[in-house]
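Enquirer: Take a look at the structures below.
Here, each number is a calculation from the coordinates, and none is a lab measurement. Treat the numbers as computed from the prediction; the structure is a model and nothing was measured. Cβ atoms are built from the backbone, for glycine too; each structure is taken alone.
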Structure 1
């Protein structure tokens, strides 16, 4: 058939497409360890995630979760830190380590054909890290220096304070780094946390890329052939301790010309039925470049280069936070406009045209996520770690497609009450 180039192609809205999350394989290695894997790649590359319950929630000593994650590649009983770095560079691979509020993750990016050489080294890092004292001292000095530099920045301080005020300073989600706590960290604290939280029995493994039975067999040979001793990581409970004072104005730099604004409230996590529709409402309100907040406070008022609102779902709760930086002379005006946009969403339903734009943005991004093996793997990882299945994905898509302006207005009236929000301005 000849293509008629005199006619423009038909434009379809993203809401018209069907969305199918590719299935993921769930297998048990010989020793019972869970592996989730998906073959969705065309290039000879692979991503493997090892996820442990080793985030801030499990800390027995302040700052230890980040220290352990940062020091995992500092040496094992077989490899020095230099040898680990040289091996990764030789094979063109990356091994990233990070600790969040609930989980810590090791992520390997590599050519699929190099897994036989790389997997034994990763196993050694997970099971035989030794945390040399000199490496710990370097980590502490670097962490303190980075903290001192960051504390000069109003946006860093604002991020610290809004979390601490929402959750409480002793709550894992509200706890923040302090110089004296970092300096007080001992090697015994690091080793104890590592042995408790990085026990191989507690791992969940995720693999995606151009992979198949051969790569599953390789992982089984390295990680499935060893005996694992079940270990229950103690998960304490922490009461929420939000501040009673709503408005906070903090002077961080008397000569500063810019102020950081954070306006936030606690919000349920992904298990709450209001979470999926709030994704839509938050996007319309401040979740993308065409949002109400951007149109008003950036485009119309010219107070800022960017303003966004974001949902922060965690295992044990979450938040909704608006964040921006403005000139000091307009910070109070910007705060007022944030509340005005909340009020507008409560008083008047969004137009069908505006909502369609938001739906196309959300669903268009979802189409992009379903186009690559690594993004598909990350979506599945989030689903599995939160205890969901494919029905959760399908339900979210249905809500994104069908939610109405009236439903969004009712949601705004429920959650956009100024008295439920805390304000932090740091200059």
Structure 2
């Protein structure tokens, strides 16, 4: 059996078309995940810095933004910003909003602007913009501490009538948010880029499936299906070997893509912040995970999506007469959902969209998407994992059955 699997694996891997497709796909993946490096820019008081120069500058000031966002720390930042706004010489005005200028901005705000914007965001309503320049207005009453304001904002989001959450779902999300505790902030640029670009791995999934498309259909096209099915193990071990080899090749090829995709931002921006809470990407994110933990969880889900898409490819390959016919069905399945965007977190149509292959690559960590089965509430990632595991099993069983019953022409 191992010999058959090895033979089928090499049969896929050594094809010239496979090597070309994988090379092109890896180049595309490297370019897509390398764009944030090439396009990165930042400022200091005197100059605009682009690319590696800007990245080095950003990493050089990372120690200055390490902070635990206790009420006391947030209060000290708020007092500092309010104090700067009290001096008229520090303040500019474009007619719609006030902001700090000169040394007040470049020395006190610029190195920590994202951190200060994060603190400010706790005091705004759901969906409202928050910047450091709004801190004097947002905290004028001084009635709430930072963490109380954040909890109130989370509760307002969860209990918003527009979300149409049941009482069980509200309780689920409230208990989830309670687990996050006090937030520790720090430099996390490399992980942020990964989180915002997960869906670009759709091209890696597509490339893997294209290389698998001829596994059965290729045999029909060349006429070797008659020999295979007439053989001793043609309807038993060989089918298993083809499926196993396809899965092994697809998973290995995909993990190489993942290594390239994640390796580029982490190599240039650094892996700093891997242990920071997910809330550094947004205060209203409910999950009590670290940024790296969330990456691992979503990557695992994407891997299940890949395996399901390989299974679908194998089923189509067993059913259709040529790899081209397989791809004519498979490509729309992967690409068309890119053009549909859920209008909310609830409703049957939206919840179906969240389970489609392309959309399942997007972690949706801030959308409070959950599924309710009776009195049981399950989070989006868990539903995706179970759905694609069951889907894969069904597809594999159908694939075996279809190839066994194939009529040689």
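Enquirer: For log10 I(q)/I(0) by the Debye sum over Cα atoms at q = 0.10, 0.11, 0.13 Å⁻¹, the calculated result is -0.79, -0.91, -1.13, so let me know which of 1, 2 that is.
Expert: Details: 1: -0.84, -1.01, -1.29; 2: -0.79, -0.91, -1.13.
Here the read-out was taken from 2.
Enquirer: Which of the displayed structures (1, 2) returns the greatest value of FRET efficiency 1/(1 + (r/R0)^6) of positions 116 and 204 (r between Cβ atoms, R0 = 30 Å, to 0.05) on calculation? Could you put the intermediate results ahead of the total?
Expert: Values: 1: 0.85; 2: 0.20.
Top value of FRET efficiency 1/(1 + (r/R0)^6) of positions 116 and 204 (r between Cβ atoms, R0 = 30 Å, to 0.05) goes to structure 1.
Enquirer: Out of 1, 2, which one gives -12500 for helix-only ellipticity at 222 nm (-39500 (n - 2.57) for each DSSP H run of 4 or more, over all residues; to 500) as computed from the coordinates?
Expert: 1
Enquirer: Out of 1, 2, which one gives 37, 28, 17 for semi-axes √(5λ) of the Cα gyration tensor in Å, for residues 140-379 alone as computed from the coordinates? Could the numbers behind the result be given before it?
Expert: On the way: 1: 37, 28, 17; 2: 43, 21, 14.
Computing semi-axes √(5λ) of the Cα gyration tensor in Å, for residues 140-379 alone on every structure in 1, 2 gives 37, 28, 17 only for 1.
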